[in-house]
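Down below are the structures I want you to see.
Each value in this text was obtained by applying a stated rule to the coordinates, not by laboratory testing. None of these values were measured; they are calculated from a predicted model. Cβ atoms are built from the backbone, for glycine too; each structure is taken alone.
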Structure P
Amino acid sequence: MKEFTINTNDSGQRIDKFLSKAMPELPKSMMYRLFRRKDIKLNGKRCEISAILSEGDTVRVYVKDEVSAVKTQDMTFKQASDELRIVYEDDNILVVFKPIGVDSHSNSTSSADTLIDRVKKYLWKKGEFIPEEERTFAPALCSRLDRNTAGLITAAKNAAALREINSAIQSGALHKIYRCVTVSAPPERESIATAYHRKDDDRNIVRISDVPAEGFREIRTGWRTVAEKNGLYLLEVTLYTGRTHQIRAHLAHLGAPLLGDGKYGDIRANKRYGVFRQQLCAYALEFSLPESSSLAYLNSKRITAPPPDFEQRFR
């Protein structure tokens, strides 16, 4: 038998979702059978799969030891660098600046020194993340940036904040604003364009279409021209959808590829200016959360990064 006492970060979720994360070696088919046999108890009583957990609840799972392994937190974050540029922090979230060359999350080629590892280490050293006390939650990034793109990323310190920020991203209540340099003028100085996007996972490249097509998803990208000089254009771009390589691929499709972009850009222009890394930065965040949201206090804030280095070209 395994017993769990629900803490703040475990609360607010369905009991089956909690158990899937807390006991990853327990097959779902077996978990559902345990519910039917009343071998999973909530506060000493039988419960439905859809029961929502509250802080202080007790969950007991009557199961054989060989399938009762409980998830333990990955502690490799302790190997990460202490370098972390915090732009904004409160009790619920961090907004951090991801530098070029650092992965947002781990992948097959990255080390343990990712941005999320640095965030976990920072909060662990502050005593705000205690891995031994968490069954299903760890601090998490609410979005990601490509390795070679710098800029702001929001991290959630607790499960409630993670749900709120993820909901805001899905509903469009979190606006992500970028600065970039293009080697040609966009079709208009200021506009919002709609197109259709499909990712080729095998080649890690996306295709853009002006018309709906099978496998393509709608995207919306807004921009305004901030400055122009020496054949280059400084744009401020607002994402109304968040697809892979959306800014790079959509602007290139519109005839305004990013300076330094080796995948979607103008190779001859990159050589002419001697720039071989996309000139793109996630520059600002704005919130328009419902007043009922526990994070509605963020609506009065515009969180900005320091101006990216590439803006010096326009001075």
Structure Q
Amino acid sequence: MERSETTATTRLSTWRQVKRMKLLYLLLLLPVVQLFIFQYIPMYGVLIAFKDFKVARGIWDSPWNNFEHFRTLFSDFIFLRALRNTLIISGLKLVFGFLAPIVFALLLNEIRHVRFKKITQSISYLPHFMSWVIAASMLVEIVSPQRGIVNYVITLFGGDPVHFLASKTYFVPMLIISDIWKEMGWAAIIYIASMASISPELYEASDVDGANRLQKMVHITIPAIMPVVVILFLLRLGNILEGGFDQILNLYNPLVYEVGDIIDTYVYRVGLVEYKFDYSAAVGLFKNVVGVVLLVTANLFVRKVSDHGAW
């Protein structure tokens, strides 16, 4: 009897809180509806990954293919090459592209001149607001063999012009460098915000103990932002098969397909250029399943070895 009364009281209290914050819930309604319409309803279309899709017959009436697309998937040399390239490019971005904002935020946090710090931070995240169409056009001009400033410096010191974006050797490093340049400042914002919440008393106590700035960074700042680092790392790991479609589509060419073609560009060519919607859906489904498995596995591992995790 007491338990049921407690439950009823809890429900009443919850309902009162909802009524008190009804405007906030009303504001939340729009993004929830948008998420449902554009993210959940289209999931019905994933059925075509298991069918021989015929546009005239529709999704449901198209015949089932007995997992034929998935068998084809792992015997397709071009897909396996795209999978390999995706893992390499995403892995390098995960290592360098994930660490760069952390290092940048730590260095920025050590700047004592407030005006210079704000200007540096503002300049660093401006590239994030440019589309990859614009950013790629700028990069093409900068590394152009005929008129680019990079090759101008190389020839000035007696070297030969390098076709960076048409070379299998240099294309992937150019992807990593340009990705860091574009996203480092924006990604650092959340770490800087996390550092701002650290109690100044901790730094004052370390001053009394005679700690230098490096020791403060190692023993106070980094442990304080570690929960944020872990969560963002897990989310990044879940997108390990996202090699950067917009970036690569605007930078690659047939000369570098061997090292630059990733799953997303492969799906684009197969699905929208060759009109193999069912096969491209199978590729996309495989990519998403791998991402979810990696995210869940990594989160379980992190929760076992620490107190942090995405959930």
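If helix-only ellipticity at 222 nm (-39500 (n - 2.57) for each DSSP H run of 4 or more, over all residues; to 500) is calculated from each of P, Q, which structure is the one that comes out at -5000?
On the way: P: -5000; Q: -20500.
Checking each candidate, the match is P.
State the single structure among P, Q that was used to calculate relative contact order in percent (Cα under 8 Å, 6 or more apart), giving 24. Spell out each step's value before the answer.
On the way: P: 14; Q: 24.
Working through the options, I get structure Q.
Comparing structures P, Q by Cα Rg over 2.2 N^0.38 Å, which one has the largest value? Each step should come with its number before you reach the end.
Working: P: 1.16; Q: 1.29.
If we compare Cα Rg over 2.2 N^0.38 Å over P, Q, the biggest value is for Q.
From P, Q, which structure was percent of Cα pairs over 25 Å apart, for residues 184-287 alone = 18 calculated on? Present the calculation step by step, with values, prior to reporting the outcome.
Working: P: 18; Q: 49.
The read-out comes from structure P.
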Winner on distance in nm of label points 7 Å out along Cα→Cβ at positions 64 and 152 once structures P, Q are ranked, highest first: Q
